[in-house]
Structures are given as structure tokens and as C-alpha cells.
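Listed next: structures, encoded as C-alpha cells.
Readers should treat all values here as calculations from the given coordinates under stated rules, not as data from a laboratory. Computed from a predicted structure; not experimentally measured. Cβ atoms are built from the backbone, for glycine too; each structure is taken alone.
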Structure 1
Amino acid sequence: MTQKRPDIIHDQVDGVISQTWLNTMLPSRQAFVRRLFSVFIREEPKRVENLKDAIQNEDIERIRYFAHSLKGAAATLGCEAVQKACLEIESAAKQNDLANAPKLLEKLELEMDRVYRAMEHLIQGME
């Protein structure tokens, strides 16, 4: 298996995943990263749908739960924009202020799409 240079990969993912995270993980742990990304791509859309449902139903506790758990998953994988979007949703829920929740969810969904594409691209590059 050919190791990909992190600077080349950075150009391909356009900063969607932290360069520091990629530099730390990819040189020696490509198979592990491939598994992490595959699980994220498979599982996280369900969590986003659950969050969307919670927002539509104005269920504060579920919003906090799903935003918090997705924030953690994103942080673990260096997905800083997703982490930030989740923090904004979680903070709004903690303040019982859901007026902007649909816009914040839209922002999160856009960032998640970017992450999914970047991860898929990286997975293909590691095969």
C-alpha cells in the first residue's frame, strides 16, 4: 500500500479535516483511519436525522444529546467545522433558544456533506 503525503491529501480535502489531525494519523495508521471514516459515513447520518427530528419537535433534551454526541465524534476525527456547528446547536438548546435552530441545522448539514465527501475521497486514496 502506498502512503499518501499529508500535504497532498490536505489539498484534496481543502481543510475540511484538520491538517494537524491528518499529519498525526495518516503516516502510520491509514487502515485505522479508513475504518474510522467508514463508520462515520455509515453511522452519523442517522444521528443527524435524529437531531433534525428533535429540532422539528423542539425536544431540547434530545437536541442537546444528539448535538453533543455528534460534536464529540467530529472532534475525535478533526472535523472542526462540524464540531463548531454542533456546539452552536447545543448552546442554543442549553439556552432554550431554538429560533435559529433550523438555520444552524442547515449549516451543520452542509458541513457534514463536506466531511462525507472528504472522507470518501481520502478512503479512495488509501486503497
Structure 2
Amino acid sequence: MIVSNESLNQFEITPNGLKAQLDDADKIEIIDIRRKSDYEAFHIPGSIHIDAYQALHDYRPGPLAHYSPTEGITVVTVCYVGITSQVAAQYLRTQGIQALSLVGGIDLWLRAANTNQRWAN
């Protein structure tokens, strides 16, 4: 499901939209691009960790260059607040992968999930 309205672009998904897809067992793969220590502190259950955060900040795909999802899978990229995950999703789309960025990143996911857990500083 691609969520689109005036505040979102067509390549973003909200935390509630992602949760609905996960609940419906849609074909989705979540890629968490944050640093390893932050992923270990908290991550979306079932997500895959690919530490590409610094590489993307250096304008390189880094480990994302070797990523290949199962055919027909939608990939959702996740970072801290949803900025770097947009870069990751954009790169994946240039590689022919259907990719969305999680709006608000792990921070908004945690708030939307109404959990007390927070990612490491």
C-alpha cells in the first residue's frame, strides 16, 4: 500500500500503514539502515539490519549495493526519523526494487505503537 496525500509523497508509508500491512501478512521486507548499536537497542520485529547509515550520508550505497529482495516484495526502509531512509528507498528504486520509506522513522513508529521503548542515543 502506498500512502499518498498532501503531506506524504508516493514513496512513503506511515507507521499505521506499515502495521496494517504487517497485520495482513502482505509481502513486505523491512530494512533498518541505522547503526548496529541502535538496531540492537530496538528495532521493528522481523526487520533486517543493513548498516548503511554512514555510507548513505557519504553519498554511497554501501551495503545496500549488495541487497537483493525476493521478487515481488515491497521493501520499507527505516532510519531514525525518516530522512536517510528516503535516500535508501530512492537508491533501491534506481535498482528496480519497489521501495518505500517509513515516515518519521523508528521514532514515529515507537510513538505510534504507544511503547515506552526508545532507541539509543
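Quick look at the numbers
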| quantity | calculated |
| --- | --- |
| Distance in nm of label points 7 Å out along Cα→Cβ at positions 74 and 98 - structure with the largest value, from 1, 2 | 1 |
| Label whose coordinates, when distance in nm of label points 7 Å out along Cα→Cβ at positions 50 and 106 is calculated, return 2.6 (choices 1, 2) | 1 |
| At a computed 28 (relative contact order in percent (Cα under 8 Å, 6 or more apart)), which of 1, 2 | 2 |
| Comparison of 1, 2 by distance in nm of label points 7 Å out along Cα→Cβ at positions 42 and 58 - largest value held by | 1 |
| Source structure (of 1, 2) for Kirkwood radius over Cα pairs in Å, for residues 26-65 alone, computed value 10.7 | 2 |
| Entry that produces -8500 once helix-only ellipticity at 222 nm (-39500 (n - 2.57) for each DSSP H run of 4 or more, over all residues; to 500) is calculated, selected from 1, 2 | 2 |
